[in-house]
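Each structure below appears as structure tokens.
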Structure P
Amino acid sequence: MEILSVGEHNRDAGPDYSHARVRIDGKEWVGNIELHVCATDWVKHRHHLDKAYDSVILHVVRTADKPVYNSRGELVPQCELQYPSDQDYLSRLFESAQQMDSAFMRIGCAEQLVRDPAMLSEGWRRTLLRKRLECKRASIERLLEITKGSWEHALYISLARNFGFHTNSLPFEQLAINTPLSYLQKHRNNLFQLTALLMGQAGGLEPNSFCHADDREALAKEYAFLRTKFGLSPMDGSIWKHARLRPQNSPELRIRQFAQLLYQSESLLSKILDKQDLNELEKLFVVDKIGKASIDILLINTVIPYKYAYARYRNHAQQAEEALALMERIAPENNTIIRQWRILGQEVKNAADSQALLHLYQNYCQHHECINCEVGYQIFQDKQLRLF
């Protein structure tokens, strides 16, 4: 067996590592990896009944005391790693892992940036911001191909994905794809029907699902009618993540907020494209129990990219620049990556800065594209000069 990529550490519900790649007996697999001390923990934690673990391609354990199976009855490959029981050794190993996870290990030029933060220039940041918006424009263009050129339908799918706020972005996107916008528009004047349609399609109204509100029975009855009317099938509700989520990020609340947004936002695309005032744009997304930080994320990841992409589509250079400028008026994101850059002495004043630094980390630092980065190029040049 060969580990080709460990994937990403999943700190939410579900398998421990996602998007991993392994080669077993010459055959390559892509999926999730789960870790336990003993193989029997798989059953103790009821993973054999949980569809969310059907995508596990490798079960890594210290003791493989029994074979394990997923909810479809398929045997899950296991890797037994009999690591030492010496506590001092394990402590040193853990400390080493923590150091490898730090910004100083992930960002190759960390030491140079600490000494001279100005190496990462404002001009390079501006270029990175533009590159990030160009990447998002490319994603929008792919959606336009799927939606046969409908900007409104593409916006609906993008907005749904970003309503998942990273943790549930993929389930939200699937919900939007499986629930055509045209069906929702037929009932856009009835908030209860919109909620029933979205909640039912999300799998939230199935037996033992995640919707536990007082109106659940009424929603289920309404969804049964709408499901028959449109010939729909609900998603598998087990793909939604719930563990370690704050109440304001629960799938049920986010779906209700999304329904409310569709209810109160007729011609949302034209309003987004027409409004240039940031306060007016923010008001479009004010729904029950949603905070300003969440609205800012929607503006950063959905509204501004669509304004930019549409301006580029119409060859309106000035409007594209105005979309870029809006980023400078929004508070910066606060996540692990941005905090790492701050540790290295980088100032993060607004969303333009945070978006630029996110793009730098995700597209250059993580892939060791140092020679194509302005900072890395400076360092290489300095080393060459010293050699001569």
Structure Q
Amino acid sequence: MSEPERTGVHSERQRIMIPHTSIVPDVGKLARYEKTPELGPRLLFFSGGSALKRVSKNLIDYTHNSIHIITPFDDGGSSAMIRNAFAMLSIGDLRNRLMALADQTVKGNPEIYRLFSYRLPQEGQPEALKYKLGHIAAGWDSLIDKVSVPMKDIICNHLQSFLELMPEEFDLRGANIGNLILTTGYLNNRRNIGAVLFLFSRLVESRGIVKPVLAQDLHLAAELNNSLIIAGQHRITKGDQIHQAGVPIRKLFITSFREAPTEVHPAADPDVTALIGTAEVICYPMGSFYTSVMANLLPVGVGEAVAGNVCPKVFVPNTFFDGEQFGMSLGDAVETIIGYLAADAPGRGPTDFLNLLIIDSQIRYPLDLEMDRIRALGIDILDVRLTTPDSYPYIDPRCLCDVLLSLT
């Protein structure tokens, strides 16, 4: 028998679906992942907010291959200053997630972690703040003393470049050093956020993949059930107008102009849709429901990519009150997730987008659960411990990691 006949070699890789049963939590599987996290599974999260920060920190003990799709629409606080100055996407949530995934041990770069997490004083005169930033950029500040060359040179060059690029009226109060470095890298790399995220990930020894769902300078807007439109992510998250109106959100959409919101339909980054296709578990986690989770599902191509992956697709609802979900039940939340994704992939069934709901029945949820309504969609419900006495009523990050990893 010839070599090709004996080995049956094919030139193309193939994807097949093999049904399997999971034990939750699977202690043996968790032990294997903990032993070799560099070979861990590809869990994908649609979340741009801070609710997943502690989960991310725990996750790196088990896998260095998690995927985090982040919303680039934040337009409040220091993010607004950078976006207004340079007409760019928001990079604050990207930095936050990279920091959560960073190796903070002596094996990583804890000095860089501390530097990238540092904020200039909230109170201070413009010249004093500019002097402080210049002191760091020159390599003279204690924050950067222990950073080794050549990383120190890279950081200093980026900060010196930012000082040259920033407008005269730029407000440095509370500015995050990591955000300034990311911004400079973005501008100096022809506005290629992928290139600077690659460099940033290496600098902080990030144990996962972080990507914005799209890289354009765009904003979020929400239409309420009374037709009132709230433009700007920070206004939606704050929720004052939602509560004053006393009506829930009818529709979330992307707009080019915050002050005159007209709906646009941008495509997701091709790298993002490709990553969705490789995920072993897709998770819609707890967090600000519309601005952190749903916003990631709006770009064209996301729904089709999710439907094309046969992995478990799970929803972990909030155990705390979320003002963005005013007037919603859990059944409404489930159907909202499915509805936005299905708009991009017509003809698909509900379970192509979401097939598992994870709850802890010992928690008193802020929304009506409506289990029968959810089961009628064909969605399975996993009732498992998600809290500890110390974390209750909030989800314990280790418990959630154990459950999600066991599904792979």
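Just so it is clear, none of the values below were taken in a lab; they were calculated from the coordinates. Please read all numbers here as calculations on a predicted model, not as lab measurements. Cβ atoms are built from the backbone, for glycine too; each structure is taken alone.
Annotations
- If helix-only ellipticity at 222 nm (-39500 (n - 2.57) for each DSSP H run of 4 or more, over all residues; to 500) is computed and equals -14500, the structure in P, Q: P
- Sorting P, Q by relative contact order in percent (Cα under 8 Å, 6 or more apart) from high to low puts Q first, with the largest value.
- Source structure of the calculated read-out (mean count of other Cβ atoms within 10 Å over residues 151-158, 17.9) within P, Q: Q.
- If P(r) over Cα pairs in 10 Å bins from 0, in percent, for residues 255-334 alone is computed and equals 17, 52, 27, 4, the structure in P, Q: P
- Source structure (of P, Q) for mean count of other Cβ atoms within 10 Å over residues 31-38, computed value 13.2: Q
- Read-out semi-axes √(5λ) of the Cα gyration tensor in Å, for residues 23-182 alone, computed value 34, 19, 12, structure in P, Q: Q
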